[in-house]
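I've put the structures underneath this note.
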Structure I
Amino acid sequence: MKMNSLFKKYKEQILYIVFGAATTLVNIASYFLLSKLPLSTAIATILAWLISVIFAFFTNRKYVFEASKNGFLKQLFGFFSMRIATGVLDLLIMILFVDALEFNDMLIKVLSNILVIILNYIFSKFLVFKSK
């Protein structure tokens, strides 16, 4: 009974983590498959990112935030805009702390991704799929 009430209380956050993990798997699997094609690493990476963001949009919209059917294009644009913004933030953090300041790359990548995940959740909840 207690687990059920905990799930109900934190359903959104739990589903965000579950579908975030699934999105990561989609990204890795997509990259793996695309890397077998005659594509550059950059193109395979961009396409894998695109596939995983599309997957994340639909799962976040339907299961995590249970967004209304109205405003699909606005939500899609907002979702992609926020993901591009956090992707650029991740890149800037890596360039600053790894390339310029010579911090440990894996440590910075983990810390940057924690920040990106938190920001993606906040942006999705309060800007993209906000309830009226």
Structure II
Amino acid sequence: MKPIAAEWLSKAEADFATMERECGVRTNPNYDGMCFHAQQCAEKYLKARLCEADIPFSKIHDLVALLEQVLDVEPAWETFREDLAYLSDFAVTFRYPGESANRESALDAQRRCRRFRNAARNALGLET
């Protein structure tokens, strides 16, 4: 694996771990944080795969735009379009006043993140 892809994976796994820990909190859970880290995990897996395939990308947080770039090398990831579109909103919108996640949306983000993470790890030859 290319070193830059490995760096993206390391950061993705840190976001995944943060999301998972926060999902276990019983008192005052940070639903916005769970959703943000779910989005960040997916974003970094997309960027890792793009790096591994030598496909350049810009500094964006739009998961569907990143998906469009990676489909030539991972056409099966088309099945994640809806999940990635859902997660994309948590990159910015939910980080500011006016929008807040709730338990249901946080658990949905976690489920979608886990599903995409498993597929991405499998595509990269990593243990799921």
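Every read-out reported here was derived from the displayed coordinates using simple, explicitly stated rules and does not represent laboratory data. These figures come from a predicted structure and were not determined experimentally. Cβ atoms are built from the backbone, for glycine too; each structure is taken alone.
One of I, II was used to compute Rg/Rh (Cα atoms, Kirkwood Rh), and the answer was 1.02. Which one was it?
Details: I: 1.02; II: 0.96.
Checking each candidate, the match is I.
Computing mean count of other Cβ atoms within 10 Å over residues 87-94 gives 19.0 for which of I, II? Don't skip to the answer; put the middle values down first.
Details: I: 13.9; II: 19.0.
That value comes from structure II.
With relative contact order in percent (Cα under 8 Å, 6 or more apart) derived from the coordinates and found to be 30, which of I, II does the value describe? Don't skip to the end; give the middle numbers.
Details: I: 23; II: 30.
The correct label is II.
Thinking of I, II, which structure, once helix-only ellipticity at 222 nm (-39500 (n - 2.57) for each DSSP H run of 4 or more, over all residues; to 500) is computed, gives back -24500? Show your work: numbers first, answer last.
Details: I: -24500; II: -20500.
Only structure I yields this read-out.
When you work out distance in nm of label points 7 Å out along Cα→Cβ at positions 71 and 95 for each of the structures I, II, which one comes out largest?
On the way: I: 3.3; II: 2.6.
Across I, II, distance in nm of label points 7 Å out along Cα→Cβ at positions 71 and 95 peaks for I.
Tell me which structure, out of I, II, gives 3.1 once distance in nm of label points 7 Å out along Cα→Cβ at positions 79 and 111 is calculated. Before the final figure, lay out the partial values.
Values: I: 3.1; II: 1.6.
Traced to structure I.
Check the numbers for mean count of other Cβ atoms within 10 Å over residues 39-46 across I, II and tell me which is largest. Walk me through the intermediate numbers first.
Details: I: 12.6; II: 26.4.
Looking at the calculated values, the largest one is II.
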